[in-house]
1. Suppose Rg and Dmax of the Cα atoms in Å, for residues 31-150 alone works out to 17.1, 50; of 1, 2, which structure was it derived from?
2. If mean count of other Cβ atoms within 10 Å over residues 79-86 is computed to be 11.9, which of 1, 2 is the source?
3. If we compute FRET efficiency 1/(1 + (r/R0)^6) of positions 39 and 119 (r between Cβ atoms, R0 = 30 Å, to 0.05) for structures 1, 2, which one ends up with the highest value?
4. -8000 is what came out when helix-only ellipticity at 222 nm (-39500 (n - 2.57) for each DSSP H run of 4 or more, over all residues; to 500) was calculated for one structure; which of 1, 2 is it?
5. Quick check for you: by Cα Rg over 2.2 N^0.38 Å, which of 1, 2 is greatest?
Structure 1
Amino acid sequence: MADQQAASSDIDEGRMSLIDHLTELRNRLGIALAAFILLFLVSVAPWPGTTSSSIAYYVFVFLQAPLAEILEAKGGGRMIFTALHEGFFTQIKVGFFTALCITFPIFSIQIWKFIAPGLYKNEKQAFLPFLIATPVLFMAGAAMVYYVVTPMAWGFFVSFEMGGSAGALPIELEPRISEYLSLMMRLIFAFGLAFELPVVLLLLARAGLVTSEGLAEKRKIAIVVAFVVAAILTPPDVISQLLLAVPIILLYELSIFGARLVAPPYKDDFGDD
């Protein structure tokens with residue numbers, strides 16, 4: 001009977017421990033979610049004394065700058081919306097995008113604070129560089145979209161404009177704000193997530209789930225997958241597809257080299273007591 005009571009007590013303690021962990025996770029995610037909601041409201045709220053100026057408005061101006069520069073060089077242009085609610089929901093999307101980008105480090109910090117107490121010191125030292133590299137690589141991918149990919153891609157698409165002539169109407173670009181924003185956000189997230197490839201592969205290598213030899217053997221498959229992913233996530237032009245596929249392949253090669261460095265040491269003393 002005493003043994004049964006002790007076992008029951010251990011189970012109850014285990015259940016309480018699990019509940020405590022779930023409660024802590026809920027609280028930390030609640031902090032991050034509250035920060036996201038607050039930043040979203042601040043982003044879409046108009047500034048005092050204005051009806052349209054807000055943080056979301058200036059973020060959208062920043063996102064459309066690559067296209068605006070190309071159109072201004074050709075003599076000017078404009079963006080349109082064709083539905084009554086399109087302008088409003090575009091600002092909502094921009095506010096969501098702005099809040100998500102700002103709160104991403106907050107989410108990362110809260111997740112780290114949740115898992116860090118359960119790690120040994122050497123495990124913390126091994127995992128912390130990956131945590132730091134995640135936002136850095138994502139920002140590198142987003143910067144490549146903004147400063148390299150979109151200027152080249154938008155210039156290519158705008159080049160299809162045509163002036164009017166006898167018997168032919170002019171062909172002019174008038175992009176919709178919602179379509180432009182969706183495309184820009186998709187490119188930013190696509191390149192940002194693609195640049196996280198080394199983090200994922202090196203974590204798997206550190207855990208012993210993949211090896212540098214195995215990654216090298218699957219190099220041809222990885223190249224094909226890189227081009228397929230680039231074709232799905234980017235606009236239907238060769239330039240932007242190459243600008244995504246080539247970095248993915250280079251990051252994969254870098255991951256093969258890094259996997260050799262972070263791989264756990266091999267131990268052949270399993271039979272020793």
Structure 2
Amino acid sequence: MKKFLGSMMMFIIGLAPVVALAQENPNVFTYKSGAFEVCLLSEGQSAGKPDIFIGATPEMLQKCIPDGTFPNSCNAFLVRMSGKTILVDTGFGRHLFDNLKSLGVTPEQVDIILLTHMHGDHIGGMLKDEQAAFPRAEVYLAKPEHDYWMSGDARNANVRKVIEVYRSKLHLFQPSEIDAKPNTLFPGIQAVASYGHTPGHTSFLIESGKDQLLIWGDLTHAMAIQMTYPQVAMTYDVNPDVAIASRKKVLEYVAKNRIPIAGMHIAFPGMGKVSKASADGYSYSPFTK
């Protein structure tokens with residue numbers, strides 16, 4: 001009997017690490033469609049304040065966020081398709097590597113990084129000790145975004161350091177409008193112009209057969225109000241008018257074509273479906289497990 005109990009204890013001890021690894025990560029959500037898999041990598045959830053809105057009236061605020069706050073998040077996304085491991089943005093980098101580890105992904109296994117734009121909450125995980133955190137990754141960045149941050153008008157030492165470190169692996173491209181002939185970066189990935197938040201802000205359309213998902217970056221910052229009122233902009237927008245025009249165009253397109261979406265500031269699970277709700281507004285339904 002003692003021998004049996006001892007064997008059982010060794011068996012349980014041996015299983016303990018497996019059980020721990022199998023525990024669900026509250027910052028990760030996985031969506032599978034067709035031949036691709038997209039995983040939310042969240043840096044955490046928060047409550048936003050309306051002082052960052054441009055063009056929101058008291059009536060809009062009362063209707064959409066009566067308690068004066070809205071759900072917010074900071075996200076990156078992992079895409080697995082065609083044998084490639086792809087990151088879309090890297091968030092602040094606070095939880096990125098733990099999130100990747102929970103999915104069994106090491107930095108060395110990331111093949112491609114797609115950058116929606118170069119704000120700090122999107123490139124924060126690109127460097128470790130001022131070296132490339134993803135040593136094998138090819139990096140894709142819109143040329144208008146690159147040119148803006150490298151110009152004298154937008155000097156930013158951290159952005160320039162990221163570009164410098166990844167220069168030999170950096171691929172610049174010109175995004176296409178969402179309703180125009182697509183710019184296919186490589187099979188299954190299209191680059192979509194969604195300018196305004198920054199001059200080269202880019203969304204990425206993931207496709208496999210009839211299955212699609214648009215990762216739209218910072219096209220929205222506050223779903224609670226910007227879905228009902230797409231004309232509300234943010235103080236973070238470099239060109240609010242262009243950002244509004246991009247948002248309206250993309251929302252109309254994804255609603256009409258029933259394309260699921262994902263966003264860097266959409267609260268957990270960060271992905272869902274958009275539907276037309278009024279003449280000028282939309283509704284959002286998050287995915288569920």
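Values quoted throughout were computed directly from the atomic coordinates according to the rules given, and no laboratory measurement underlies them. This structure is a prediction, so every number in the text was calculated from the model and none was measured. Cβ atoms are built from the backbone, for glycine too; each structure is taken alone.
1. That value comes from structure 2.
2. Source structure for this number: 1.
3. For this comparison of FRET efficiency 1/(1 + (r/R0)^6) of positions 39 and 119 (r between Cβ atoms, R0 = 30 Å, to 0.05), the top structure is 2.
4. 2
5. Largest calculated value belongs to 1.
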